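Laboratory data are not the source of any read-out in this text; all were calculated from the coordinates shown. This structure is a prediction, so every number in the text was calculated from the model and none was measured. Cβ atoms are built from the backbone, for glycine too; each structure is taken alone.
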Structure I
Amino acid sequence: MGLKPDHWIRKMALKHRMIEPFIDRQVREGVISYGVSSYGYDVRVADEFKIFTNVYSTIVDPKSFDSNSMVDFKGEVCIIPPNSFALARTVEYFRIPRSVMTICVGKSTYARCGIIVNVTPFEPEWEGFVTLEISNTTPLPAKIYANEGLAQVIFLEGDEPCEISYADKKGKYQHQQGILLPKV
């Protein structure tokens, strides 16, 4: 299994429609960068957010998440309250090939501000918009800029395709179109 460079990402994006829309270079001027990088792809965050609120003093339960704990927001700049988080989705839609798995990590520009991005791996044959978790670890409100870079996807290709893919398992987050809350 090996890390895949920019020319591999370009080829796979075009051949398999792996990333749509696909930006074949890194866009940097006046924005938090996005597009192809040396060994990955910097994804953008869309302008749709679900911001966590504890107005109802509920318990966060991954087996029974209360959707009333989230406030929907659409806009170019999302303000995440201190010590809170928001869910968002990527601008890009992904179709992961059967022999590929990804790891996604937050961009350093946000990390240096105490903003942590958490995304689970994209498994072989997973498809959809990626739900992003954005944590504000600071005691101050934090800005997130829509349509700019938020995280980097690193692609790993196996020596052979996996035996059972995410599609084979009929994974619960397959083909997600928007921001999905946790489900069991």
Structure II
Amino acid sequence: MSETRLSIDANLLAKAQAFYASHGFVDTPTPWLVGPEAYAATCPPEVAASAHEWHAPPGGYHVASAEQGFIQLLQDGTAFSEKAQSTTPCFRWEAEFDTYHLPFFYKLELYDATADSTAMFAMISLAKQLFSRLGVDAQVEPLSDGSIDLVDTRGVELGSYGIRHVNSFSWVYGTGIALPRFSQCRDSL
């Protein structure tokens, strides 16, 4: 990949945070470095096996999503709202990097402790409303594992949603907004 410039539209991020807050998602700081169990909980096996890619010198692993930060809080016994949002940088390993698949980006992650399909579809409905207000009509794309992606008209993923079970914890997870991908999708339509 040639030179990568990461530009985050802070206005879009602020609008997304305010939108989800108005629907009961409480802003929740989550750690950007997590332990190996929290890191591996959301990673595909081949990524978790190469976890050394994102191991931080001070210890722990750089998060691939704030969802891993929420998992770390749960494991640590740290109380937080049953409906929460957290914004973090995200560090990912992809088979191929391109305009929409970067090794790093910024994402607002949603968490709902009501781990059922009603809560998941409510979260998806909110995300579709927000994306539409911000200029991108999202379509639902069900996946074989029961999770759902929201994609733009070209099929570029805007967010992922599902129900996660880790140890004794269960929750609905979802993308509030991922930047710069959302901006890139909107600006290229």
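Can you tell which of I, II yields -2000 when helix-only ellipticity at 222 nm (-39500 (n - 2.57) for each DSSP H run of 4 or more, over all residues; to 500) is derived from it?
Working through the options, I get structure I.
Please state which of the structures I, II yields 0.85 when FRET efficiency 1/(1 + (r/R0)^6) of positions 58 and 122 (r between Cβ atoms, R0 = 41 Å, to 0.05) is computed from it.
The correct label is I.
Here FRET efficiency 1/(1 + (r/R0)^6) of positions 18 and 82 (r between Cβ atoms, R0 = 25 Å, to 0.05) has been calculated and equals 0.80, so which of I, II was it run on?
Going label by label, the one that fits is II.
Check the numbers for distance in nm of label points 7 Å out along Cα→Cβ at positions 26 and 170 across I, II and tell me which is largest.
Going through I, II one by one, distance in nm of label points 7 Å out along Cα→Cβ at positions 26 and 170 peaks for structure I.
One of I, II was used to compute distance in nm of label points 7 Å out along Cα→Cβ at positions 114 and 146, and the result was 2.6. Which label is that?
I
Could you figure out which one of I, II the value 22 for relative contact order in percent (Cα under 8 Å, 6 or more apart) was computed from?
The value was obtained from structure II.
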